[in-house]
Structure I
Amino acid sequence: MKKLTIIFIAVLIMVATLSAQEITGLKIIENVYNRPTGQDQEADLTMSLINSRGDERVREIKQFLKEFGDMEKKIMFFVSPADVRNTSFMNWSYDKAGKDDDQWIYLPALKKVKRISSDSKSDYFMGSDFTYDDLGDRHPSSDTHKLLREEEIDGEMCFVVESIPKEEEYMYSKTITWIIKDKWIGKKKEFYDEDENLLKILTVKEVVKIKDYFVITISEMHNVQKNHTTKMELKNVKIDNGIADNKFTERMMKRGM
């Protein structure tokens, strides 16, 4: 009996060790990157810009996303207010490691579609706290990932992963992400500037399940250095409704919805 007990304990230790070895920082981030989100999605997006005095500017946007095999395309049309109406933004993200997102913005005053250069990816998008780069999908292979610990936030157990960019001149020195274990969704993300000081914090406020897919419906990006916040809220989310392929073109950016 004593021998069997020792063998049983040894087996438990071996299983626990193997389980610990199976999950890595890279694997966690890959699970987030590959999380199923449906073939296509459309929604109404409200973007609220809140300054240090609490003053708020609200922008209404119509957003469309679609999977195209080894790439994802997203297009956003600004509906209001009048000073940004008919502005549009398009992002193409690729599954291929090392291939950067392609991005374009259409400014109606210029009547021209402008391609976002790699040098402009660190610029802030339409006065928000999101850079152009934040709006894309960063490939897991672009960073070195380390699982720091497990931690509970708002009753949900999360993996805490540190990601350090392999690119020396990248805008962030590192990010730290709290990822919900059973949903593979980032609950919180800290961004550190080039001097390794905390720059901003992204917090997911609400996640809902639509057609078996987890969808982030409310999130906030708070720039701690400027004390400025951008709140994003998705409404009227529709998944797998069959969005036309030609919705994601420069022609459509000029034409509008």
Structure II
Amino acid sequence: MSNTVRPLIAGNWKMNGLSDESGAQLKALIEKTNSIGNANCDVLICPPATFLREMSSIAAGSVVSIGGQDCHSAEKGAHTGDLSANMIADTGATYCLVGHSERRTDHNETNGMVKAKAESALASNLIAVVCVGETLEEREQGKTLTVITDQVKNSLPKGATAKNTVVAYEPVWAIGTGKTPTPSDVAEVHAHIRKDLQGILSDADNMRLLYGGSVKGSNASELMALEHVNGALVGGASLKAADFWPIVETCI
């Protein structure tokens, strides 16, 4: 991991948990982070929207930030069931995921839609976490790097900088399956993303690149040690503080 880029360990709770149970886990995580003070690592939790405000209140004043899992590209309007980026910011959240593969797949989100959502997040002073990743079919066809370049170049918001945008690489076939690419595969893709960003942004070397896809305590240390890996986007292993903390510890 680059010594010049402050790492970010992010937990995506997806559609899991209820407020009491999840609040207890967040408090336990905060207690652990308090024990090490303001370490050289940022921690993020993205809970379901129903308790964004409650989690933001619990995390206030701690080193743990709170983020949304998605936002609409519009500021307001007739979009039943959707949340705008400024509504998410209004809860106290400071980040927002956009373009997660489950959104791209389940809701047919295109790169253009992801870019518009990311731009809305930036307009609401949220840090956008732009997710990219290839399917198993694309990997087997040798299209991984082509797909990643297309997603990075066409999903990145206008006005993106290392301060307001994070890129998370999650191979679709590794999410929740227990399968992970080899460390050399991860290193290759992250180096490729960095090179793509260098052709777009003046501060590309400082942008945080997260790896996601079946990250857990047993493999986090090896993954976080790779060049151009500046943290992790964690799914199931982030739901309980006891499982998430060993991953956070790899960056302390």
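Structure notes:
- Which of I, II yields 20.7, 83 [Rg and Dmax of the Cα atoms in Å, calculated]: I
- Given -11500 for helix-only ellipticity at 222 nm (-39500 (n - 2.57) for each DSSP H run of 4 or more, over all residues; to 500), calculated: source structure among I, II: II
- Each of structures I, II was scored by volume of the Cα convex hull per residue in Å³, for residues 165-204 alone; the highest score is held by II.
- Entry that produces 20 once relative contact order in percent (Cα under 8 Å, 6 or more apart) is calculated, selected from I, II: I
- Label whose coordinates, when FRET efficiency 1/(1 + (r/R0)^6) of positions 125 and 189 (r between Cβ atoms, R0 = 30 Å, to 0.05) is calculated, return 0.95 (choices I, II): I
Only the coordinates and a few stated rules stand behind these numbers; no lab work does. Source: prediction; values computed, not measured. Cβ atoms are built from the backbone, for glycine too; each structure is taken alone.
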